[in-house]
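A.B. asks: See the structures that follow.
Coordinate-derived values only; no laboratory data. Keep in mind the model is a prediction, meaning the values are calculated, not measured. Cβ atoms are built from the backbone, for glycine too; each structure is taken alone.
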Structure 1
Amino acid sequence: MIHTMNGGFVVERAHAADVPAIAALFTVSFRESVLHHCGRLPKPQAMEDVFTLVYEAEPAAALVARTAGGEVAGYCFAPTALPRLWLRAVTGGHVFKWAWRWLTGRYGFGAHPVLVILLNKLAFLRSATTPSKAASARILSIAVAPSWRGRGLARAMMAEAIAYFRAKRVARVRLEVRPDNASAIRVYEDCGFVAAGFTYDSQGPWLIMMKEMEQGDV
């Protein structure tokens, strides 16, 4: 699955070797959120370990927008079965590895961020089990490098993610986005997502958006 664009990039499946670049792009794109949760910028190993899990849980769901020079200019994780990711975290030994690396200081943050992250995950879990807002398939994380924004990368990655969901016969897809992120919301609306309520974490509200795949797929 490759989606070629005329804007100097292609959207393709990510490789395991892309994980460090993806983790770095996440940290740059969501710096405020990372600082809120961790109190400081964590060591690169922390985010790399998280995205290693996400990649390994469903490699085909990991997309990158790659420049002609091979740079990762954007990424999108579009898992079809989010519970599989959490199962992989335990059965694949990720949780234990994370605990050891955290305890030995390889992540660069203390106990308080762990508590904040756990409480926020519980808040998301409550909203995710509400029948009208439940969906195993997700746009879990998507970001574009600052120097590449406004060139259609996010739309191209979303189109490929939706094509992947369609091929896997997914019925419904969910994502969350900050309500003040107007540019992202426009992209999601253009892809057929509609507002479906809110969930909250320690930073404030998230707008939940849903897409019924049998209706107006792109």
Structure 2
Amino acid sequence: MSHLVAPSLLSANFLDLGTQIRMVNHSEADWFHLDVMDGVFVPNISFGFPIIEKISALASKPLDVHLMIIDPDRYIERFRNAGAAIITVHYEACTHLHRTLETIQKSGAKAGVALNPHTPVLLLKDIVYLADVVLLMSVNPGFGGQKFIEHTYHKINELQELISKVKASALIEVDGGVDMMNAPKIVSGGANILVAGNTVFGNVDPMKIIHELKNV
């Protein structure tokens, strides 16, 4: 399958969010990427259920909700009810990751697990078969606009090998510092989903950039 593009609304203009959502609706993007931050797991706070519900009402594409929060199990049903089609939790935030992923899937959403830059891919060897998506953070989570960590290329290769070895079907998502310079190498290395924030919303022609990201 062709790789997917998921513009990150964390970089959108929240004073004109409706216009930005409609732009993504009419673009070649595949998903909306929503970063939920609690100010505890990461040093920033973003948005919660009321905003996601409003986005869901206007969006014509699936909501890819990335939970950068502690104790995500408490909120899975609420995020699903708010409109999340994909719910991704952090390996580092889950005591019982197997149970968490099963709970997400039972809610009707696709289940994702995210790894911070310092977390080895090998730690997923006993759980990757259950995940629909594995998100590799290519920056330290919490803020947009950071520089892409080059070691991510190696982690993409490792993850691809692990998925193949255990005959899993998880998609590989890369989030952080993705731009037109590194996107071709990320995709050719095996990534299936590109998350792009500033690259899309910081451009004078975001629909053109989305088109270019889809066609790297």
Structure 3
Amino acid sequence: MAKATLTISSKNYGSWSLRGWLLCKLAGIDFEEVVLPSDDPSTRAELLLLSPSFLVPCLTHDGIRVWDTLAIAEYLNEIRPDAGLMPADRGARAHCRSISGEMHSGFSNLRSALPMNIKAHYPGFKVWQGAQADIDRVIAIWRECLAASHGPYLFGKEPCMADAMYAPVCTRFLSYDVKLDSECAAYCSVIMTMPHMQEWIAGARTEPDELEELDVEF
């Protein structure tokens, strides 16, 4: 398989970059990271939610460029169908696509009120009502999936596209001290202790705090 390049933004703040990066890791492709500087317009658009369509992450493979996260997932599933990015069962696969699409297009209150910041921790953070509704919906999705699959991941014993899509939410719940039931807390722990996640977090902790708009006191 041809060498791939994945263009990403900050590992501390870049939730969409994390999703694309995890998808590539789960697909098992060999890729080179290209990290855009914090003052790059594509980086700031992603991190500050300034555009409904982000140009990072962007996967370049075999002369093909793919920059939408769901498109990256579908592309990787095509070239690596045995990687398990999507469930084998048709019904489960449709469910996986549905909740991944919901994360892709929704939860705007959660995104704006609890921006991803892996290095930060806000004990006792006050979640406003609009964001709480998004949190409640995420929890409902997780409970439904885990009840059907028996875990530890949303669709069974191995992580898939849906887990990559919801992984940044796990980091947010930890950063902002969101209270979870034991089942959802256990799922967050499973995601956060994945070797790939630990690799990403280690990279995030080495980054300078350069984006003042996102590094604020709540």
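A.B. asks: Check the numbers for FRET efficiency 1/(1 + (r/R0)^6) of positions 58 and 154 (r between Cβ atoms, R0 = 25 Å, to 0.05) across 1, 2, 3 and tell me which is largest.
C.D. replies: That would be structure 1.
A.B. asks: Could I ask something else about it? Of the structures labelled 1, 2, 3, which one yields -9000 when helix-only ellipticity at 222 nm (-39500 (n - 2.57) for each DSSP H run of 4 or more, over all residues; to 500) is computed from its coordinates?
C.D. replies: For helix-only ellipticity at 222 nm (-39500 (n - 2.57) for each DSSP H run of 4 or more, over all residues; to 500), the value -9000 is produced by structure 2.
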